[in-house]
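As structure tokens, here come the structures.
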Structure P
Amino acid sequence: MNRIFLIYVMVGCIISISQAQVTQKTVDDEYSGFEAGLNVGAYFGNKNTANFYNGAGNEDGMNSADKIINNEHYLNDINAVLEQNGYRYPLEEGLYHTEYPQNMTYQPAIYAGLTARYWLNRKIAISASMNYSKLTTKDQFVIYNDGDIPPSNKEDQYVLGNIAGQEERVNIDLGIVNCFPIHERMNFIFEVGFNINNTTVVMNKIEIYSLVLDIKYKGPGDYIPGGNVQQYSFRQGGIGYGAYATPGLQIKFADGISADILSQFYYSYISLEHYSNWGLHWAPYIRFNFTGFFI
């Protein structure tokens, strides 16, 4: 599917460039030059990479909640907060296991950035955009206590906790815009192009009542209070790529001022360790355009 989408975008760009060469000779090009745009909207990330934050970790042991829970020093803190909340049977090493969510999804995020376009004539423009989003995913996990618990106290057998992750994502888009007049002050526009994205993991944590534990990977060593085990801030994430297509309406308010109501569809590869994947992402947004401010 990714190859078909990329081929579609490449063909769209070639057709648009060919159109530009023709229309430059046949269409009144009194409207040309640079245009600046401010983008504001929402971003819906594909869930294919969200399980990176589910606490199960990967084959390298990165972002593993078990590594934290099984650490005796953290386990003491967990049992202390469980006791404060009415649990009478503490977790004992080797007598419990964990279950993590397998279908995490991203929450809708703010989508904001800037666009620069150069109009070759009234109908064709070259576009470059950069947009920022901070994506969050949340779910719950279970600790199942296999300790010696009387049948009458089975409610103490399950410990329910929250798990969350957060990442920053920057999308850089390079494309061709086609403009089709449908009214004196309204145009249908269609943009196709290529996407480069950068994903950076900001946070990954678990919560058990009031206890918040950071599970973001900090190195191979286990935490020891007062010890000299070095912990590091590892960069997680990477550079991805893909293509996009954006249909929309352009409304002209006055000379040099207009707004685009757009629905942008990305088919992009998102780079996250051991969870990298292709996916369809969606960004409905409004772009406020300003022309005549550049020489």
Structure Q
Amino acid sequence: MAESFSSPGIDLPSPTLLARLGELAVFLAAPTAGRLTEEQRALSLGIARRLVAAVADELDPGIDGDALWRDWLAAGVPAAERLTTVCFARAEEHRWREYSAQRVTTPIPLEGVEEEAPVASDIPSDIDRAYLALQIADRRRFDSYGNPCVAPADVDTGLFRALLLDIAAWRLARVAKDGKLAADLGEAVRAATEGRDAGAGIDRAAKAYHDLLAGQGKLADAATAAITRHDWVTVIALSAVAARRPYVDTALALLSAEAAVLPFLLAPLKLDRAALAPLEASLALLPGRAVSGGAGDE
């Protein structure tokens, strides 16, 4: 009878080996599924790195964000699963907007709608100010070099606090046991969590803009105009509030939807079916899109 034995000379698999075996297993389970392109990978990782650095700065401006990210990449990023959706959604939205901008150099006027020339003395309406606030909230989703990022104000409280705690743990692990540092970091986590400016986030700005439009019966017209001029931030924002979903979830849903599903996703906006044509065309031209029920473009 064969005896079972274990060789004392063979160590347990390394984290690197386990990760690669896991990646291979995922591939073998769905070999024809669409994979990340290098562009998608680079954008998503860059967004994750900038978010981690921004949260670290809120915890303690003295934290070395680059060293933190290097250590996390080497050992595995905490809260990786929760970060994935946020960062991938932001990356795909950025790609969509970039590809769309390359194809539309000038705004397309709405058919049958005449725009009045702006008057210098006109006072901006509440709707105009709300739209400007939405654009400002969106601008916070880029760094000073124009790279896409996720503003801490746009991260849900659970993920924000998880990142703070993970960064604090990393900071403590780099020094000898220090009770005062641990207490200081604990207080910093509490202060950052309680003091975060969620009011500056894009979800809050989207709701304010949506509610003003809906109150004046202009929601469908504004959404149609946004689609026509390829203002995808406004389209996502209005659709998110109308469907009572977060901006990030709505962006990912639109970007992974087949054309036949789009009318259902945007149904709360009560748009004419024909108004969706520019949206459908723009999404169809985005390479490497993770379309629901398919592999997307390779």
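Given a computed value of 15.9 for mean count of other Cβ atoms within 10 Å over residues 205-212, which structure among P, Q does it belong to? It was calculated from structure P. Upon calculation of helix-only ellipticity at 222 nm (-39500 (n - 2.57) for each DSSP H run of 4 or more, over all residues; to 500) from the atomic coordinates, which of the structures P, Q produces -19000? It was calculated from structure Q. Assign the value 0.75, calculated as FRET efficiency 1/(1 + (r/R0)^6) of positions 157 and 173 (r between Cβ atoms, R0 = 30 Å, to 0.05), to the correct structure from P, Q. The read-out comes from structure Q. Starting from the value 1.05: which structure in P, Q was Rg/Rh (Cα atoms, Kirkwood Rh) calculated from? That value comes from structure Q.
Coordinate-derived values only; no laboratory data. Keep in mind the model is a prediction, meaning the values are calculated, not measured. Cβ atoms are built from the backbone, for glycine too; each structure is taken alone.
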